[in-house]
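Rule-based calculations on the coordinates, nothing more; no lab input. Since the structure is predicted, the reported quantities are computational estimates derived from the model, not experimental observations. Cβ atoms are built from the backbone, for glycine too; each structure is taken alone.
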Structure P
Amino acid sequence: MQANQPIIILRDNVDRIGGNEAQRSNIMAAKAIAEAVRTTLGPRGMDKMMVSSSGDVVISNDGATILHEMAVEHPTAKLVIEVAETQDNEVGDGTTTATIFIGALMEQAEALLTRKVHPTIIANGYHLGMQKAMEIINEQIIKADGGDRDMLIKVASTAVTGKTIEGIKDKITNIVVDAVLAVAKKDADGKYTVDEDDVQIKTMVGDHMEDAEMLRGYLLDKTRVQDSMPKRLENAKIAMLSLPLEVTKTQVKSKIKITSAQQMEAFSVQENETLRALAAVIVESGANTVFCQKGIADAVQYYLAKENIIAIQDVPEADMKNLSRAVGATIVGKPEDLTPEILGEAGLIEEMKDIVITKITNCKNPGVVSILLKGTSQIYVDELERGVYDAARVVMDALEDGEYLVGGAAIDIELMMKIKDFAATQEGRTQLAIEAFARMFEVVPYTLAENSGFDQIDKMVALKAAHAKGEKYAGLNVFTGEVVDMLAEGVIEPARVKRQAIMSATETASLIIRVDDMMISKGSSQRDM
């Protein structure tokens, strides 16, 4: 072996980024993602418009939606987006908060790295800061009965403030709370549990948003396959099928050779009899309504219509599962498996006027409700749906936990000041990392002030002064710019949302900070490019 000959370990399609460059790349990616959604935070946050390559337009200020629509390549950016989606799945809200927390932690880490603080020390300090934050939150929690309607109304109102449903906030918050309370189950210990699938949100383009309503039952975005079938049916006996009601292809390759008109006629007669038999089996089962996950042949539709049976085809699998739970039916593969015992029941099935929706009410399982939202355009009703979804999820969180925190940056200022005091009790460079963690919480009041058009420094000073006097509920009124008691203002959020945002941001930032080497494999097209 010749001296100074390079030893090649990685393949030529692998790019390696190491040391400070890798850390700087990851920090910049996290900060860029946070900056993209930061201006949407709070009641006076701005909206973002995303246009896909196909021309589809999405306008939203929902952090999860914005991040989901973003097409990113950087692995750290993808990780931050994944954290936001997890936040949305777990608690339904706080995605923007979690994202800007990650950006703030990475910004603080950048300053510490410049001061030669080791990444492991930073990660350890962040972890200690997170533990202290959980203790402080437990001390600041306002406990109330989960079924306290007034508190739930305040939680829902806080969640929808700043969304496009601001004009009908009172009506929507009442609808959301009524819907969640209608499906909530209370155990012997007084604890509530809610299955989020029991609250269904449907939208339609048309009418005004004030025409939103809650229905006790299920709404299906499908209608009967033939106009000759009944539009309205009482005392429905419902059959649910997962396979098509048509003549299916054989599993093996086969051919039928027809050499005469008589053979063709016989073949058609036989096929028709087979389809008639499928319809006859359904009729004999006692069902007067059929929901099929696949297609229904024209002949079967004809025979079912003759018996005044409603048939709906191509029902999505998710709707089949949710609807089967609502009406108490068992989904079967073929009509021969239908028996009276496995049919579902509903008091009324009717097709709604002017829209492609079938309403199933007075179901066997009354613990299913639907919220119908209306608006003037699809883009608008989609944003309405996102706002109502967030409100419903936070009400569920509050109902199950009965634990609340005061919003308007009040809890953030309290966390920042108390964690800074805690940092002073620690030794070594870990103290610097904990102080940096405390400064993360400044991003919320700063951003709220900026998005509302107020001076950030002035509002931060005023908030700190109020909390130093012991006013732990003091927060920023983003409409007047005054520092007020947020508990009295009714700005309340579930403690679960804040906990999840802090834990997700801390764990993700600690993970990213410790990365000092990136090895990125590229495909052949990327190498050529």
Structure Q
Amino acid sequence: MEKPSILKNRIFLYLTEFFSGMSVMAVELGASRLLAPYFSSSQIVWTIIIGTIMIAMALGNVYGGKSADRNPNPDRLYTRILIAAVWTAAIPAVGKYIILAISAVVIFAVNTNYLIWAAFAACMILFVFPLFLLGTVTPSLAKYTVESLDDSGRVVGTLGAFNTIGSIIGTFVPTFVSIPAVGTSVTFLIFASVLLALSLVYFISRKAGAVKCGAAVVLVLLGWGTGSLGGFAFWEKDLTYEGESVYNYLQVREEKDRVILSTNVLFGVQSVLLRSRELTGMYYDYAMAAPLMTGKADPKDCRVLILGMGTGTYATQCSRYFGSMDIQGVEIDDKITKLARTYFELPAEVPVVTYDGRAYLNATDETYDVIMVDAYQDITIPFQMSSTEFFTLVRDHLNPGGVMVVNMNMRGSGEGNINQYLADTISQVFEEVYTVDVPGSTNRELFAANGVRIPENLAKGIESLGDENLTAMLERVRDGMKGYQAGDRIMTDDKAPVELLGMRVIDELIRDEVAYYREIYEEDGIKGLLESF
């Protein structure tokens, strides 16, 4: 067939390559943010996203080349782009429901690796098809653009360059502009609209495809009308705040007696503020034993560094019960710090630096009496803050008699679990290592020091406390604390398989949580399961 006039100008072909490459990367980054509140943003999830998308693109390349050779009609390509636009626009509206449905099925269908199977299934259903369609763009455009072998190399190279430049822009814009500014859902809709506009320009120039273009416009507009409504936790009502930052999905919920921060829909609570200003009974209170372990006559004389400040519950509790302390917070997500000031009563006099915890230790010469490591968020453990090199940095920033406290938020019971690896690694750096489990949670607190008699100092410090509730709380810490017998499970910057180790604990936690419902399902099927809710 005769080449459409709009394609005789190669600029439009190059723009098609540019915007398709940009949209592929935007969808990939959007996929990571759509999945993160449910499955975390660990390296495992990223691997699944990249792997499935590469499969989709490869299959699209093969199909696009064969299709262009068999029927070199550009209408077919721009129809595929039109369909990709509609599908992408539908993701914000239906994606969260599909993810939860998949998660429910996987929990009952498999016994291990829930996270891998659920994330993989979600990626296959939500993202493979539109990216398969966009994968057909490059070989199709090569067919329409190359007119002779004399300039084939230059033309294909130019197409590749436009695709790459588009991909670069599609990487930076969602991460630094659209997702922090307007959120993941609107980001999907923006790039769906870009693909729609590209196809509309083509079909309008051809004076063809009115019906399918009209239908696509209606469906994308429907996506705009429904996809930006509701949040990731759509079943939650009356949330005080729901939003996104560069790093996290953020949710603040106010209840009658407390304010709660969650950064993950499916896995727990990150910070709690009790309106009564009493002890929380959570790990923040257990970690308050650390200043007493230093042996200082008055705990408020301790200089405290908190790596992973969050909303500052630990800082608030220490200041409230020990008096005004010299506390320095480090938090990589500045939006969490703003929420802390707004909703969680973080004192204005407590400074918070927006920085990565390890990078902060590398950048400062300051030393402290207590360093709290609370950077293991949800089910994501940063490998660079779990190695001997990191804990050596912590040790070097402790004053003589100083104590490190680590909140290990996924307590596993199996041999070789993540907490054993962390404790063994810490034991390579610190002579004294003690752990205590926090009842009613999956948290375990670890205290470590060199040249410090941790149990004796804690017992002596408890005797000097004047608050009965705090005394009772820290007596529970003292009574539950156990000296750790180190093994040889050592993590380093070169080898720290925290994602795989964390997944084992996740499997264990999920099995425990759904055991009751799994038993009902096995005995009474779907009907019995539905009746149990």
Structure R
Amino acid sequence: MAQQQPAIRMRNICKSFGSVQANHNMNLDVYRGEILALLGENGSGKTTLMNMLSGIYYPDSGTIEIDGKRVNISSPKDSFDYGIGMIHQHFKLVNVFTAAENIVLGVKEKGKFNIDAAVERIKEICDTYGFDVDPYQKIYDMSVSQKQTVEIVKQLYRGAEILILDEPTAVLTPQETDKLFAVLRNMRANNKAVVIITHKLNEVENISDRVVVLRKGEYVGEMITSETTQQEMTNMMVGRQISLNIERPDPEMKYRMKRIVVKNLTVKNREGVTKLDDVSFDAWTGEILGIAGISGSGQKELLEAIAGLQPVESGSIEYMVDVDEPVQLIGMDPVKIADMGVALSFVPEDRLGMGLVGSMGVTDNMMLRSFRNGPTPFTDRKDPKHLAEVVVDELEVDTPGIATPVRRLSGGNVQKVLVGREIASAPTVLLSAYAVRGLDVNSSYLIYDLLNMQKGNGVAVVYVGEDLDVLVELCDRILVLCGGKVSGIVDGRKTDKNEVGLMMTKLGGGEAQ
């Protein structure tokens, strides 16, 4: 491979955003017929580097060569013209269009456009690489995995020879991930160049040929995947030795009692679509209850209903103050629910859309939780400032200062601020959704430790996660949702990710008390 000419050669690439240097003298080679994994902590510059290849950003300095020819990529159109296609974490599809209409949207064809000819070409691409796409299916009827498939076919239809995927398995089941990896291997066999940005080291071992590691905006080194280990990759990413074992202490028996009791809960969205259908379960003190499900199975609505943010069609949600003292949360003001100790740490796809204000600094975002508590109309900034300093220090938030607007931070650092604030509120119930979405391995383990600390303090922790390996290692029990219904509840110590993955698609089931 060393003698082969790189499909992409990036040399001395620099990119800054104000005083923050995202990439510094970055060098990267990408070869045809290989799958390259790009690893690094949050804010290490991975996505920024790839966004310069896709034409979203333009480098401050440095050179880019495609197949040995120096190029200037100043727009996504330039990137398309050079055969580069990037699939972002958030898909860019028109929901009311079919798969075929989305795939051909914006493509200039000679003569009169022929949708039937386009469909035939789409089918040829699907047959070549092993995709399963119905060209006539509407996007709004598709699963996340199907939408991702449409995005990949869209890039191949446009002639992409170099494919970049940013966190491609973030919301896929193990079975969907296996399908995606089979397709990527077919693309590698067809001499395509594939780059994946991911934090899941087991997937890096499974799919990639070579690993390039970035740290703090700089190239650290690269390894042949078959010749390295997860521990070595982690040490290179972080710059020091860290443990890769997720702790799972036994539930603290002195705290054991039901804290949240959900019975026959049904929730509909504004369009009248049922998101939760007759859901019942208990969340106990001193345990972590995992919630698993394909994206859109009702996880978001479930947590928001408990926190008082989601109207409920029927059923009940009881907060047990004591063994014999239930309080009905449905109909209660969200502020009163929060005052009782129910904290919602929800990290949505748009991290700045819920919970944090992008134009405000870390201190002011901490104050969003406490501004009502003062004895006067004037807010107290002393405690929020101290909390901001603690969160930045303990969660290793990479920020120029606590007054820096959070919208200037990388997505992972924004997430740390949000999760750290909610955990610091000393809740009795911690509702944590996607707390480690997009976080690097070091930051993720910090969050796992914080959740276990809450569990040890007798908090009832409800953890919605996407990584089934983590759910099985971290959680005491796992409630599986499928299409808004409870597919089963299993013991985290006695199950595996394949059983949970099958339950997510209604092919399995189990019950653990």
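Computing distance in nm of label points 7 Å out along Cα→Cβ at positions 26 and 154 gives 4.1 for which of P, Q, R? Don't skip to the end; give the middle numbers.
Numbers: P: 4.1; Q: 3.2; R: 2.3.
Here the read-out was taken from P.
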For distance in nm of label points 7 Å out along Cα→Cβ at positions 170 and 210 computed as 1.2, the structure of P, Q, R it came from: P
statement: Value -19000, calculated as helix-only ellipticity at 222 nm (-39500 (n - 2.57) for each DSSP H run of 4 or more, over all residues; to 500) from one of P, Q, R, is from structure Q
Structure from which 2.8 was derived, distance in nm of label points 7 Å out along Cα→Cβ at positions 82 and 466, options P, Q, R: R
task: Work out distance in nm of label points 7 Å out along Cα→Cβ at positions 34 and 66 for each of structures P, Q, R, then name the structure with the largest result.
output: Q
